[in-house]
Every structure is written in structure tokens, then in C-alpha cells.
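Values in this text are rule-based calculations from the coordinates and carry no lab data. This structure is a prediction, so every number in the text was calculated from the model and none was measured. Cβ atoms are built from the backbone, for glycine too; each structure is taken alone.
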Structure I
Amino acid sequence: MAKILIIDDEKLICEEFREILQEENHQVDIAFDGESGIKKVQESNYDLVFLDVLMPRMEGGEVFRKIKAIRSVPIVIMSGYLPAHKEKEVLSQGAAAVFKKPLDLNRVRTLIRQIETKEP
């Protein structure tokens, strides 16, 4: 079981994603904006963070940098559209993966299994 944080301003997507992950026995928290997501990372240890790129008030890149400064946690960048050069850029900055929306649940499951097998 992984402890997962989803940071995305699209509430319906978050709720559906959480339900799917909880059905697979993962513990899932949600933050609907970057500031709340950063606060949750400060307060709790997560095995994996899913982070949307486009959000109001604080965009995903800034949230990514702040989370990385707080804690070493794999972060998956999610986006409806991310050009190839931007995808390479975020991967070079330390993102665990980049997933395009709508998310491929098989890729999500595979990544979670990989994260879980790396845990001590």
C-alpha cells in the first residue's frame, strides 16, 4: 500500500482518481491547489505525489520546486498538454514521470508498483 498525494485543481478528476487508487488499497490525500499540497507534504510523508501543471495562484513548476526543497519524494507531473521539450525539461529536473491526461491507469499502477518495491 502506498501513501499518495494528488495535487490538482480539477476536483472531479481528483475524486475519481482517489476512488480508483483507494480500491487498490492505497491511502490517498488530495489538495486542490499548490499551497495546500505543499502544506500536506510538510505535514506528512508520501510515497508518491501526482502534480498537475496548470493550476491557479501557483503553477505546478513552482509547487514542484518547493516540494523538492522540503522532501525527497517521487513526483509525477500530470498535464493535458505538455510539449516534448517541456517534458524532457521536467524529467531532467527530477520528476519521476510525466503522464498526459487522461491518465493511463496501467501506467499509474506500474509506477506505483515500482515505487513500492523501492521502499525499504
Structure II
Amino acid sequence: MKRLTTKEEEIMRMFWEHGPMFVRELLAFYEDPKPHYNTVSTLVRGLEEKGFVGYKAYGNTYQYYPLISANDYKRSALNDVIAHYYGNSFANVVSSFVEEEGMPLDELKALIAQIESKRKA
């Protein structure tokens, strides 16, 4: 799956949170100073070209909607990071959190217990 730029991800978050929208509706969620309509429209069309959003035509205007869920995108992004930086090894990821990030051992044990309980369910 292709990665989103920061600006594209910001728009996708709006779609994930608020559902289908027209570009003018997207603009309402930006803080001042709001980007220009054409800027947002160009970003949304880019998302459509990448396969992240679809649209329904209403005359000359389009209502856009997400084609991928937030969870699917997060999962894909995480898998890319694990593959690229940790050699596809979840053990390397956990080791990094424990050794380099200082994850407390009790947190690690709680995480293991949580995983084990979900697998039993």
C-alpha cells in the first residue's frame, strides 16, 4: 500500500472521523488560515488516484469517501515499519521498546498477558 503524505493523512483522518464529504465540507475542519479550495481539491484528487478515496458525482461536484479504513491503513503502515526497520521481526520490535525505549518489564508482562488472553478467547 502506498504511504500518505502528512497533508493527505490529515484529510484521510477527516474522512475517517466524519464520513463522506465534499471538498467545501473538508475546508470547514481546517483551522485558520484555511488552505485554498484548489489546494484541498488537488490533494483529494491525489488520494483518489492513489486509491484511498472514491467519489459519487452530483452534477459537476463530487462527494468523496474513504475506500480504506483507518485500522487497515495503520496496520499496513505498522507492517511497513516492521519490515523496513526490524527485518520483519516482532521480537526485534519488542526488544527495541525494552532496550532502547526503556519499556518497563511490568508493562511488557502486562502486554504478554493481554495477548495471551485474546488468543484464548
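19.4 is what came out when mean count of other Cβ atoms within 10 Å over residues 34-41 was calculated for one structure; which of I, II is it? Source structure: I. Among candidates I, II, the computation of Cα extents along the principal axes in Å that gave 32, 31, 29 used structure I. One of I, II was used to compute P(r) over Cα pairs in 10 Å bins from 0, in percent, for residues 42-81 alone, and the result was 29, 57, 14, 0. Which label is that? The read-out was computed on structure I.
Taking helix-only ellipticity at 222 nm (-39500 (n - 2.57) for each DSSP H run of 4 or more, over all residues; to 500) from the coordinates of each of I, II, which one would give -19500? Source structure for this number: II. Out of I, II, choose the structure whose coordinates give distance in nm of label points 7 Å out along Cα→Cβ at positions 10 and 90 equal to 1.2 when calculated. Attributed to the structure labelled I.
The greatest value of relative contact order in percent (Cα under 8 Å, 6 or more apart) among structures I, II is that of I.
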